[in-house]
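For reference, the structures are reproduced in the following blocks.
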Structure P
Amino acid sequence: DHHNLRDKFKVLRSAEFEPYGKPYPGVYIHACDDLGVSPLNAMAFEDSFNGVLAARAAQMQVIAGPEEAQQDRADFVIAHGKYKSLNEFLATLD
């Protein structure tokens, strides 16, 4: 818990503990199950294209925040939004 954020989340999941990693959607499906939420009513924030694929495969809304070197990748168009950072996305909510 490097940033002391663990207590801010009800559920913590990592694809590294799933039988298949991303782009397989298991991590998102299981997290939604743990929360009692349909993936159709959930949103993912992803920094990788495989993560975007996983969230889309789980039928979630997904916001991409790719690292700077990946910002111009055309395939991120499948995300519901793309921002340079989570902070940039959060600023749109004000």
Structure Q
Amino acid sequence: LEECAAGTGASYRGTVFVTATGRTCQRWDAQAPHQHDRTPTNYPDSGLEENYCRNPDGEASPWCYTTDRFVRWEHCSIPACNTPTEGANRGQ
């Protein structure tokens, strides 16, 4: 399992569970402290497991809801993969 994100990280399935500022991520199947619709049921192909950083909805990079009730969500700090992103080798 690669601990890096390719492109926007939509395919990221690593186990980072803290945000870039060090906040712990809320579980995707939990509705507290933040209620949301980015659930494993609604996004079955996005790997919304445990409280791992993911990008189910086209953000710039993997993110999560936080367990801080005053901070709804934040991006996570996940290194970029050194492999070419999908489509990089195709001619225009």
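Look at Rg/Rh (Cα atoms, Kirkwood Rh) for each of P, Q: the largest one is in Q. From which structure (P, Q) was distance in nm of label points 7 Å out along Cα→Cβ at positions 9 and 81 calculated, if the value obtained is 2.0? That value comes from structure P. Can you say which of P, Q returns 20 when relative contact order in percent (Cα under 8 Å, 6 or more apart) is computed? Answer by label: P. Starting from the value 0: which structure in P, Q was helix-only ellipticity at 222 nm (-39500 (n - 2.57) for each DSSP H run of 4 or more, over all residues; to 500) calculated from? Only structure Q yields this read-out. A value of 16.6 for mean count of other Cβ atoms within 10 Å over residues 25-32, calculated from one of P, Q, originates in structure Q.
Values in this text are rule-based calculations from the coordinates and carry no lab data. Given the structure is predicted, the values throughout are model-derived calculations rather than measurements. Cβ atoms are built from the backbone, for glycine too; each structure is taken alone.
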